[in-house]
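J.: Just below sit the structures, each encoded as structure tokens.
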Structure I
Amino acid sequence: MAALIIAAIAAQLAKSVGTSIELGRDVATTIANFFSFFTILSNAVAAVVLLWAAVWFWTRGRDADTEPPGLAVALAAVSTYMIITGIVYNTLLRGIELPQGSEPVWWSNEVLHLIGPLFLLADVFVGPLRRALSWRSLWTIVAFPIVWVVYTMLRGPIVTNPVSGDPFWYPYPFLNPNNPGGWPSVIVYVIGIAVAILAVASFVVWWGRRTADRTVVESVPQTADTL
């Protein structure tokens, strides 16, 4: 899955850069914008964490009872980001007409917005060696989306859109205060997505704790004293 995600990111980046060169757009801005999408960042981090999980499992994990704490938090975080990516894209962005020359590579688009998120969702339920995380890990999980939103809103007004020439650029239309609805609409969407991220992160942590607790209980010998 990590290899497929990396291939999808590479294919989409090559398409974006190739189109930028063909149409005479600023390549550096195109690349910077590409890596400013939450989808790209969450998929890239997910690929790294999945590779980490694979290497750990095949080197040390087969004899372990639970994941290392750092890997457990990282998996919970990327699962949250990828699930949110899938939800937001498929409810708010799928079907929105893009500027000419900005069409995604179809298979890459589906990997990044559907297949990858579904894989990480499945991993929440069936991933082996789950560790029960502290509820304080929620702060670690939500830190990245908060930093990304701040970065996006600060960067947006100082970047010239290489496609339209507008003196601003935002990765998603619902974050663009220049669209109808202005800042009130942006604030509502940011609050709504923040609540969704917190809800998904809480579910991921809760399910991990539930699964870990059940595993511990099932591993305890059923003697007369424990029955």
Structure II
Amino acid sequence: MDIFFWDIDGTLIRTSKAGLFAFEAAVFEQWERPVDYSKVHSAGMTDYSIARQIIEEMAGRPANHQEVKRLTSRYEELLTEHLSQREGKVMPSVREILTALHEKKARSLLLTGNSRTGAELKMRKFGLEVYFDFAHSAFCEDSPNRDEVAHRALKKARQLASTESVRLFVIGDTPNDIRCGKMIGAYTIGVATGTFGVAELAEHEPWWVVEQLPATAEFLGKIAAAEVKRL
């Protein structure tokens, strides 16, 4: 069995920063002033981590979990509107590769810092939801910690392949994606279609690093060279 865990933002799609605009709208409702995103790290972070940073920046004090959860929930409520207002795009070769993997009976899952609601809204916006098994995907689920998301991903993969040897892949555009993939013993693919370039991703020694996802034949050829492992 081949199992692919995909990051979303910068890897599968670009939303023209719809998520950050949704957070900004939620923040303005509460504080009536904009957030300074130069002080918030978002690339490779979870929605809960972003919310926590925003609250601490706006309030000037540590954020508690309930505050983080409320802000994230309001962001989810506003996200559909902001996705509809911005065009965004599916990244090169993504749809073709997902189609090919589906035809080969591979499992495409998500390993993402997005909440489940946020992930589903983004995938539906671009018509990609049909390719993914959300029940076995890994989301931030109330946690700011990306490592916890990775461990949940491994648990989900083991549920799917409890009696089989597998090839497990994690595909993402940030060093955090590479680190999380290595943590769970996956083949890691760094895609330089987000904030980080090829050289920056290569420093973290992924199994494969590319400027962008290649044509389907090249992608499948590279995947075929990976050895099967036990989870």
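Quick note: the coordinates plus some simple rules give every number you see, no bench work behind them. All figures in this text were calculated on a predicted structure; none of them were measured in a lab. Cβ atoms are built from the backbone, for glycine too; each structure is taken alone.
J.: Compare mean count of other Cβ atoms within 10 Å over residues 48-55 across structures I, II and report the one with the greatest value.
T.: Working: I: 17.4; II: 23.5.
Comparing I, II, the top value of mean count of other Cβ atoms within 10 Å over residues 48-55 belongs to II.
J.: Given that helix-only ellipticity at 222 nm (-39500 (n - 2.57) for each DSSP H run of 4 or more, over all residues; to 500), derived from a single structure, equals -21500, which label among I, II identifies that structure?
T.: Values: I: -21500; II: -14000.
Source structure for this number: I.
J.: Which of the displayed structures (I, II) returns the greatest value of mean count of other Cβ atoms within 10 Å over residues 24-31 on calculation? Each step should come with its number before you reach the end.
T.: Details: I: 13.8; II: 16.2.
Structure II gives the largest value of mean count of other Cβ atoms within 10 Å over residues 24-31 among I, II.
J.: Where is distance in nm of label points 7 Å out along Cα→Cβ at positions 8 and 88 largest, in which of I, II? Let's see the in-between values first.
T.: Values: I: 1.6; II: 0.7.
If we compare distance in nm of label points 7 Å out along Cα→Cβ at positions 8 and 88 over I, II, the biggest value is for I.
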